[in-house]
Structure 1
Amino acid sequence: MLYHLYDAWHTALAPARLMAEATKATLTNPLSPWAYSPGARTIAAGAELFERTTRKFGKPEFGLPTTTIDGKKIKVVEQIAMEKPFCTLTHFKRNTDRKDPKVLIVAPMSGHFATLLRGTVEALLPCHDVYITEWIDARLVPLAEGRFNLDDYVAYVMEFCQKLGENIHVIAVCQPAVPVFIATSLMNAMEDKYAPKSMTLMGGPIDPRVSKTAVTELAEERPISWFEQSVVTSVPFYYPGAGRQVYPGFLQLSGFMSMNLDRHVGSHLKFYQYLVQGDGEDAQRHRIFYDEYLAVMDMTAEFYLQTVEMVFQKHLLPQGLMKWKDPKTGKLHAVDPSKITKTALLTIEGELDDISATGQTTAAHGLCTKLSDNKQFHHTQKGVGHYGIFNGSKWREQIMPRVASFMRTVDKTKYSPTQSYTSPKMWKSK
C-alpha cells in the first residue's frame, strides 16, 4: 500500500509538473517575448524548483567515454563482464596496452546506483583496469529469480573475484565493507587462489559499536520487527518485480535527506537564488549533484533486514560469531578474519564521517590477528565527511594516490610505469 500511495502522489502531481516545465520553457527561451517580462526569471526559477523536487530521477549514466594517460586522451568503453540476476559486473575497458592493477570496486547496495562512484572510477582509470558492481533495482527483478540476502551478496563478491582471476584488488565503499571482508576471510580460509591480493575498506561499518552515529542508534533503538513493519513493502503489480518485498528507494532517500535536512533545504534555496540571479554555472553544479543524489533504487527486504540485524544489532562479525550460508549448498561456514594472511588490508576513514564514524572501519585490523604488519595500512582523511572519502578533490589528490600506491606496493607484479604516488602510512596497533 505504501508503494501505491507514493506512485499515486507522483501521478497526481503530473499535470502540475508538466505545467511547471512548460512555464520554465516559455520564460527561459530567448525567442519568447515572455522571457523579457518583469519577474520572468523568478517565476521560471520557481517552476524549475517545483518540477525537480517532484520528479522521479532515473538511473544516471557513468558518462566516462575517455580517460587521460600520459597526457593523451584514451577511449574507454563500458563492457558487461558478467551478469547476475541482481547485479551486472561492468568493465571500463581502456583502449591501451598498459598493464595496470586490476581493480574491482564493490559499490554499495544502499539506495543509490553505482554511478554515485563516478568520481571514484574516473580517478582510478588512468592507471588501473577498473571493474564495478552495478546492483540492479530490486523492483525490476522478477520474483522468479528468488531472494537476495547478505549471504548472496558475499557469494556474488567471491564469484566476481574468481571471474576476474588472480591478482585482483578489491575496493569496498561504505556498506559493502562488511560483505567484502567476509568474502575475503572465507576465500583465505579456503585457500582460494583467486582471493584478492588486497582489499581497501572505505568508510564501512566493520564494528559499529566503536563510534555511534544516527545510523547505528536507529538500529539499536528499535527491534527488527519495527523495520519489517515500517519500511518494508511489496512492489506493485505494474513493475517487473511485482510482489517482491523491498525497502523502497524513496524511503531510503527520505532517510538520507532527514539526516542533513537543513543542508539540503539550504542547497535548494541557493539553487533558486542562482536561477533568479542567472548564475548558470552554480545552478548546473547543483543539477548534476542532485540528479545523481535523488536517483534511488529499491533493495530486497531480506538483504536489508539481515544487514540491520547481523551488522548493526547483533554485531556478529567483530564478536567472531558471523556465519555464512552458501546459497548453493546451504552449508554454514564460520567467518574467521584471522584466516586472512594473504590479502593486504588498507582502511580509509573520513574525519567528519557521520555515517560510518571513525574507528568503525579500522576495527578490521584488530580482527586480522595473523596478517603481518607489512600488509596492514590505514589513512584518516582530515576535513572530509562520508561522501568526501570517495569523491571530490580530497579523494583525487590525497586518498586515491595512497590507494594506488598501496596496491602497487603489495603486488609484486611488474606493471606499466606511472606517476609517483604518496606512500600510505603504516597502520600501527600501539
Structure 2
Amino acid sequence: MKRRDFIISSALTLGGTVLLSGCGKNEIKKSEDQVVRRKFANIDTPLIALGCMRLPMLNGKIDMVELDKMVEYAMAHGANYFDTAYMYVDGKSENAIGEVLKKYPRESFILADKCPAYLVKTQADTIRLCEEQLKKCQVKYFDNYMVHNINKNTISNYRDNKMYEELVKLKKDGLVKNIGFSFHGDPQMLREVINEHKWDFCQLQINYLDWEVVNADELYDIADKAGVPVIVMEPLRGGVLCNLPTKAAERLKQECPDDTQASFGLRWVANKKRVFTILSGMSNLQQLKENVNTFVNYKAMTEKEEQVAHEIAKIIQSGGAISCTACKYCLEVCPRGINIPAIFGLYNMYKGNNAPNAKFMFVYNYNALEESTRADKCIKCGLCNKNCPQELNIPELLAQVDKTVKEVEKIMN
C-alpha cells in the first residue's frame, strides 16, 4: 500500500483523530483546540509528538496513571504521534505505551519505533527484533520504523547486516508503513547514508543551541538538499533549553515575554520547513499541556526572535556548559554505574546560575547523589565515550566536575 493510500485509509482528520465507538475501544473526545499538522511526502502528522524516552515515573516505575492521562489529552488535541524505542526507560517504554494505546482504534494514532542497530549481528535480526517490538507495543504495524542511532559504532552493523534491505521487506509485508533512520554521526556519514538508499524520512538532533555550537545546521541542510523529510529529536537539548542560565532567561523574557523557554525552543525548530514533526520527551501532564498549547496557538518565528535564539545560544556557550542531552546511552555501558547525566545536568545548572545560593545548591544536590555514582568513582575505562552521541570525552569531563565540586566545597568551608 502506498503511503498516500495509507494516510487516507487511516482516516486522519485535520485534528488527527476520529470518533469511533464499539469494538471495545475508547471514544476519542476531540477538543476544539487542535495542534497544527504538517505533511511531507504524504506523511500527515501533528507538529508536536510525544517522545517516550522520559516517561512519567513513580517510585522507580513508569507511572501508568499519569501516562494514560497524557495520552488521553494528546489524542483529544490531535497530538497523536508517539515515538518509542527498544531501550527506552530500561526497555519498558514499548510495553507501557502499547498498553495505553491499545485502548484506542489503531487508525487513530501514529506509532514510531526503532530497530536497535547495536543489537543487529545478523541479517535476520532486523525482522526478528521488529516482530518482538510489535508484540510489545500490541500492534500489527508501525507507521514509522527506523534504524536506531546510526553512528560511527553502529554503521557497520547497519551496512554489513543489510538493515535497509530488511526494512524494505518489512514495508512490503505491511509490518511498517514508512522507513527511515535516526542519526548521531558526522555530516560526511549522513551524506553517505542519506544518499545510498531511498528513505521516507530521517530523525536528526536539531535545536538552536546545537545549530550554533555543533553541526545541526549542516545536518539539516544535507537532509533538506536530499529532499528527505526530517523528524526532530532533542529540540530542547535534553532540558537544557527550558532551564536557561539566568542571563539567557532574562534576555528571552525581555524580547519574548509571551513565550515559555520550552515554547520558544519548540517554535524555533518548527520554523525549519523540512521538519514534519518534533519529538519532545515529556515527563508529566503539565509539560504535555504546555507543549500542546504551543502548537494549538502556533506562531511562526520572526527574524528578531531568530536573533534572540542566536544570542541565547552564545550566552549558554560562554557559560562553559557540557553538551549532554541526558540520553543515558552512557549508562548502558558504565561498569561503575556513574550517574553521568545527573552529574552533567547539575554542573550545567551551576555554571549558568548567578543566584546567590548557586554554589550551595550545586554542592547540596551533588552530594545528594548516591556516593557510588559520583564523578570521583569513574575508573576512566572510556566505554561511555563509544556510546555518547555527542562524542563527549566523558571521563575527562567527570574529572572536571569532580575538581569543581572540591573547589566549591573548599570555598564554602
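Here relative contact order in percent (Cα under 8 Å, 6 or more apart) has been calculated and equals 14, so which of 1, 2 was it run on? Answer for the origin of the read-out: 2. Could you figure out which one of 1, 2 the value 23.0 for mean count of other Cβ atoms within 10 Å over residues 130-137 was computed from? Label of the source structure: 1.
Sorting 1, 2 by Cα Rg over 2.2 N^0.38 Å, for residues 90-185 alone from high to low puts 1 first, with the largest value.
From which structure (1, 2) was distance in nm of label points 7 Å out along Cα→Cβ at positions 58 and 338 calculated, if the value obtained is 3.5? The value was obtained from structure 2.
Identify the structure, out of 1, 2, from whose coordinates distance in nm of label points 7 Å out along Cα→Cβ at positions 74 and 346 was calculated to give 1.8. Derived from 1, not from the others. When distance in nm of label points 7 Å out along Cα→Cβ at positions 178 and 402 is worked out for each of 1, 2, structure 2 gives the greatest result. Name the one structure among 1, 2 that helix-only ellipticity at 222 nm (-39500 (n - 2.57) for each DSSP H run of 4 or more, over all residues; to 500) of -11000 was derived from. It was calculated from structure 1. Largest in FRET efficiency 1/(1 + (r/R0)^6) of positions 66 and 362 (r between Cβ atoms, R0 = 41 Å, to 0.05) among the labelled structures 1, 2 is structure 2. Hey, distance in nm of label points 7 Å out along Cα→Cβ at positions 258 and 386 derived from one of 1, 2 reads 5.1; which structure? It traces back to 2.
Starting from the value -0.24, -0.33, -0.55, -0.83: which structure in 1, 2 was log10 I(q)/I(0) by the Debye sum over Cα atoms at q = 0.06, 0.07, 0.09, 0.11 Å⁻¹ calculated from? It was calculated from structure 2. Structures 1, 2 were shown, and distance in nm of label points 7 Å out along Cα→Cβ at positions 42 and 114 at 2.7 was computed from 2.
Work out the source of 1.00 here, i.e. which of 1, 2 gives that when FRET efficiency 1/(1 + (r/R0)^6) of positions 218 and 250 (r between Cβ atoms, R0 = 35 Å, to 0.05) is computed.
The read-out comes from structure 1.
Values in this text are rule-based calculations from the coordinates and carry no lab data. In this text, all values refer to a predicted model and were calculated from it rather than measured experimentally. Cβ atoms are built from the backbone, for glycine too; each structure is taken alone.
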